[in-house]
Structure 1
Amino acid sequence: MIDQSASRPSATSPDERNVLIERIMSGQQLVQRMLAEDRSNPLLNSHLTMSQLKILLLLRLHGGSGGQELARHLGVSLATMTGIVDRLVAQGLVTRHEDPHDRRVRRIELDTRGREMIDHILTAGEEHQRRLMNRIDLAGLRVIDEAVTLLRTALAAELADRPDGPASDASSAP
């Protein structure tokens, strides 16, 4: 049974709670280190800076954007954004063109190569996760399903408690 009140602590001792949280966090860090050592991950072979990767992901998720909009999302100046986009254009990963509705705005969009690169990175991660899940028996998958549901519920509650409100309804996602 899944406790839908994941945003509030259950009636356990604070010591047990802290020990469990510490074990979970340590386990997550170990898994992350193990995944980082997997050199078959295309993300680790991409030679993109973090800012370049963020731009490609934003463009993949939201479609074409103006430079000011991307700069705002990344929290950088327009001049910095221009330099990052220049390098992405030079690599053939994005294109820059006039907005048909406002000629003052330059739209930045993924080029075919950029879309393929990001799709490959995302797909490889999903495929790897599926391979790992296939190594786990049905009982274990049920535990993971329950844990993910609890995390999603806690995240939705946290987002709802923020002054700016939820970014999206994480509790209703499949």
Structure 2
Amino acid sequence: MAVVTILYNLAAVTLFAVYSNEVRFSWGKLAKDIARNPLIVAIVLALVCREIGLVLPDILLQTGDYLASITLPLALLCIGASLDFSLLRRSSLAAFGATAIKLLGVPAILLACGWLLQLPAQVMGVLLLLAATPSATVSFIMARAMGGNSQLAANIVALSTLLSIVTASLGLALLQVWF
């Protein structure tokens, strides 16, 4: 998961840098944005600490657990505060397209790969659930921090969260029929 998260964040930072309306693209700025991305930095530091066997004090781990527990609700509150339901009803084709790719395209591709690899039914179910999760709330935070279209990101998170209930349920039902 750490490697996948780093790859997603590298792709996101690169896309924000290339398509930024505020600043011209430069390789130096891209490198600086990647080096300053909190998710990438945190994951790299965690992997380094794990490799060298560093054990953090319990109080730091407990504090980290508390912060992790409030992160998702706070992010959802921020998204909810910036969400305009009239805009959600009239969401752009980009929001619906991104949601369709996230909830239908990615699971279909991964399930096809799982079918080709002849994975067992239980593994296919887990693969479906992992692939069909809603868009991460951090995408909204990153879009806002990097000068991207945070309204579009909020709409994608909201749409994918609402629709993932339907697509995951239908996907699991279809998997049960086919496997």
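Quick note: the coordinates plus some simple rules give every number you see, no bench work behind them. Quick caveat, the model's predicted, so the values are computed rather than measured. Cβ atoms are built from the backbone, for glycine too; each structure is taken alone.
A value of -25000 for helix-only ellipticity at 222 nm (-39500 (n - 2.57) for each DSSP H run of 4 or more, over all residues; to 500), calculated from one of 1, 2, originates in structure 2.
A value of 2.3 for distance in nm of label points 7 Å out along Cα→Cβ at positions 114 and 138, calculated from one of 1, 2, originates in structure 2. Taking distance in nm of label points 7 Å out along Cα→Cβ at positions 34 and 66 as the measure, the highest value among 1, 2 is held by 1. Give the label, chosen from 1, 2, of the structure having the highest value of FRET efficiency 1/(1 + (r/R0)^6) of positions 18 and 74 (r between Cβ atoms, R0 = 25 Å, to 0.05). Largest value of FRET efficiency 1/(1 + (r/R0)^6) of positions 18 and 74 (r between Cβ atoms, R0 = 25 Å, to 0.05): 2. Taking Cα Rg over 2.2 N^0.38 Å as the measure, the highest value among 1, 2 is held by 1.
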